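Alright, structures below, take your time with them.
Read the figures in this text as sums done on the coordinates, not as results from a lab. What you see is a predicted model; the values in this text were computed from it and never measured. Cβ atoms are built from the backbone, for glycine too; each structure is taken alone.
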Structure I
Amino acid sequence: MYALPRPQWDTDRRAKDHADLLAISDGDTLCYTSEGGAFFAPADKESLARLYSDYPDATIISGATDAGLWVTKQHRPLPKIIYTGRVDALKQIAIEGDVMSIGAGVPWAEAGKALENRWPSFAELVRRFGSEQVRNSGTVGGNIANGSPIGDGPPALIALGARVLLRKGDASRSLPLKDFFIAYGRQDRTPGEIVEAIEVPLATRCEELRCYKISKRFDQDISAVCGCFNIRVEDGRVTSARIAFGGMAATPKRAATVESLLLGSAWNLETVERAVAGFEDDYSPIGDMRASAAYRLKAAKNLLIRYFHEREGAAGSIQLAGSLLPVFA
């Protein structure tokens, strides 16, 4: 579709509006209170950490792509809100040594750009996160802290071996992202503790990571199954394997049994077909409006087989895999 170029007067107007807003901004925390409620908008990370430590019952809002629905659909009151949108320190992406640090306030649209050249399969998964507006609003940290079992970010990040950096007041700690999710609706996060950043090791090669999203609609839909595979093969044998799924358990979860059946074995179809049986030990998915339990389990098995064929160059691109159809009979 042909699009007219933006007129110069509009570009100049936007630049002036942006400069004017920056000129009147300050580093103070915005605080607005009314009967039964309070809204805070800290301007720096230290103020955010102190506020949440002081008000651990507050709801942290970044893009509100999910929390906004609590209000509009569930009619839930949010008496205290801490908004992170003014905290620029949470919006940074940096590479230090062999780790990429993604701030909790980085929108998925920006994260996708940073991932594109290194892991294009992950970037394509990000492109299917809702609409463009959702990707520009929803943040990496919000997707993690929300802890949804069908969030698409955690499986890929777990497959990459990511760690989550947490902060409460002046104290910080980090833990493997796979250990952050304890049970449905529960994460290893104490009251008043914020998600500060996600740290992603850069050791995974481009061809090793593949991400698959199975949903009823290809775009702008919630996953029935999201599977991410990171398998290293050296001298014809599997030397490391990290496989994580969303939509298969009460939390995003690794396929530990499948991984163990692959490790040390020859990388061939016989090994893969033997390993898929491990999915029945690793997961007990539920059936719901998006897919039956049997479909989810079958899809997970088929995705590992598909991953093998794509790694071996015997199947087409993953970028078009996404409908609710079995990949293999």
Structure II
Amino acid sequence: MGNMVDLAKALDKAIGANSVKQEVTEFVSFGYELLNQIVTGKYDGGAPIGRLIEIFGPPSSGKTALATALLIETQRQGGIAGFMDMERSFDVGLAESMGLDTSPGKWIYKRPKTWEEANMTMCKAAEVIRAADVIEKNAPILFVFDSIAASIPKSVVEKGVDEYNMNDTTALSRVASTTLKSVAQFADEYNFGVVYLNQIRTKPGVMFGDPTTTPGGVAMEFYASARLALSRTILRNANKDFVGQEIGIKAVKTKMTRPFQQIKLRMMFTEAGHGYFDKEFSLMEHLIEIGKLPYSQPYVTWDGKKYNKGPFADYIRSTPGEYQKLVALLPELEQDPAKATSQTQK
């Protein structure tokens, strides 16, 4: 009877060695450790490069802001960021105020007419970037596609508005099913990530269960490595003026860790109307909730001093090094039992 060594040699001769890439190794941080964790199972993870993900939710729930934060982080990691503006609504000035670098080469902005053109543009751009060899091989390339709901298939564009029929209502679903399988392979081959933004719709006549759905059919449910569902709760001050919103983020699918985990992230607005993610306040509330940060209503105790929640978050935000002290209070993540066993055997 043969052994595994002989079998491995025979397999190598017959079909070649195993493919090198068997897991995601490169990520772009969302900028918030808890969000990284529910998507990838680690605090220093994020959006996976080489894969597709989908972020969907109601209007003004932070989808574009979250995606813009990913684009900015992509550039900070030495990579190139791109945006396919199917909705024709991207505000480059606002993105620049958040930190986006729109210098030619570092930033790709396109307004494709069709679903097919947008996806082809991303794949072609990634191929050119990798061939040019001007960024490090492990530097990220990330595109944001905004949005699936606003996309029009080529077959529909070629018709006049007065010629639409019932068959055209399912055209996007059908073309997404055939296109996304190719995009997924291109993303892996040229090592780029795509964040598809999407809206939600309500199914008519649903009496039981979740009545919400997303445009584009079910293809994204199969080809996305992660899908994030966003919800929102309006935040008002003592005068009942709108000051921000608390975004609920649920990982309804992830191939990298346990799915269906969820977190909350505050999105606040300055008097000038610019939005920002208040990760300091959000992390503080989480640490209080899990008992890692001393709290006796209404005070947080930190370095022997007592603070109200708002002033404490301001202190953490404005004092270098303090946020990382908060991050250090997060509990250590449990190691994958299979990996732990493998390391023990070694």
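Where does the value 37, 23, 20 come from, among I, II, when semi-axes √(5λ) of the Cα gyration tensor in Å is the thing being computed? Let's see the in-between values first.
Details: I: 37, 23, 20; II: 35, 30, 21.
Computed on structure I.
Tell me which of I, II gives 23.0 when you compute mean count of other Cβ atoms within 10 Å over residues 33-40. Going label by label, the one that fits is II. Which structure, out of I, II, was distance in nm of label points 7 Å out along Cα→Cβ at positions 65 and 145 calculated from, if the result is 1.6? Matching structure: I. Computing relative contact order in percent (Cα under 8 Å, 6 or more apart) across structures I, II gives 17 for structure II.
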